[in-house]
Structure P
Amino acid sequence: MAELFLKVVPEMKEQYVVAAAKYNAQPLDQRDSGFDLFCQEEVYSTWGGPAMFLRFGVESACATMGGLGCAYWLMPRSSMSKTPFICANSMGLIDIGYRGPLMGAVRQVQPLEGLQTITKGTRLFQAVSGSAVPWSTVHVVDELPGSATLRGTGGFGSTGH
């Protein structure tokens, strides 16, 4: 099992504290495999436009119960299928050393007229442990555990340039 650590922007901290407490209160054998992430801001889209990056207001780290770092997945929630959006890059692998802001890429695929809105607080993505076993604990922290990593904050293809 693994633990998820979230360093949250101040304006969203209460929302994540409540969500983490609710998640952690569930019996392990009844928890969802993923912990839902909230959109940090309202975003607008039109059909045929470029992929949009949704910010979740968190930086994160994952550790096994033994304290070793571990990779995990950023996956779309099944409810995304009820929206005009899809995950633009299937799912994301969050590497052990990544410490930057979590973001999810979406693309509007339904040809609807006018601007489509993803409202602040919408849950379209979830953080899933590498094994898809529910998180043992989700922590909201002021600082991420461990030291700085070689990877740092570069994301979305930054290591391949």
Structure Q
Amino acid sequence: MRERGFTIVELIVAMVIISVLLTLAMIQFNSYTRKSQIESQMRMIYADLAEVRVKSLFQKRPRAVIISGSQFSFYSSTVTSGIPPVARKTLSYGVRSNDEGQIDFDANGFLSNIDSGGRGICLTMGSNPATVDSLVLSTTRIHLGKWEMPEGGDDDCTSDNIKQQ
């Protein structure tokens, strides 16, 4: 006499299917989480640079920012040697630039030590799932962008290699 219910084989098959689906979902979730963290960090750097620009403009004082590796430091003037930063942030993902050194904003809010081609700031990790992973700084603007390695293997973080958005 058969009672209503599931056999042990049916339960095991259902559990295997569920575990495979959960594994695939977890892999996708980790990718989305990493993408979100990278984009969040680059947008935070963008917002902080815009804030320093606005402060230098409205307070009529030059300011400096130094981004090196995984450290992001703010200074209340362009003199940075021997002076502690006003604020410092640690970045989860390291960044690099085509023009190492400090970023200076003059009293009018313009970037004063930027080449005519602009300055690129990119993540140190090459391939990543983020749609925004770099910045391009020019004298008057800051753009978010996606770093694209050209077909020659030139992995420089220059404004030419960043697709601005």
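Table for the structure above
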read-out: Top of P, Q by mean projected area of the Cα convex hull in nm², largest first; value: Q
read-out: Read-out relative contact order in percent (Cα under 8 Å, 6 or more apart), computed value 19, structure in P, Q; value: Q
read-out: Among P, Q, structure where helix-only ellipticity at 222 nm (-39500 (n - 2.57) for each DSSP H run of 4 or more, over all residues; to 500) as derived comes to -12000; value: Q
read-out: Highest-scoring label, criterion being distance in nm of label points 7 Å out along Cα→Cβ at positions 19 and 43, among P, Q; value: Q
read-out: Test item: mean projected area of the Cα convex hull in nm², for residues 35-114 alone calculated as 5.1, pick one of P, Q; value: Q
read-out: Structure with the greatest value (metric distance in nm of label points 7 Å out along Cα→Cβ at positions 11 and 91, set P, Q); value: Q
read-out: Which entry (P, Q) yields the derived value 12.7, 41 for Rg and Dmax of the Cα atoms in Å, for residues 75-130 alone; value: P
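Bear in mind these aren't lab numbers, they're just calculated from the coordinates by the rules spelled out. Just so you know, these numbers come straight off a predicted model, no measurement behind them. Cβ atoms are built from the backbone, for glycine too; each structure is taken alone.
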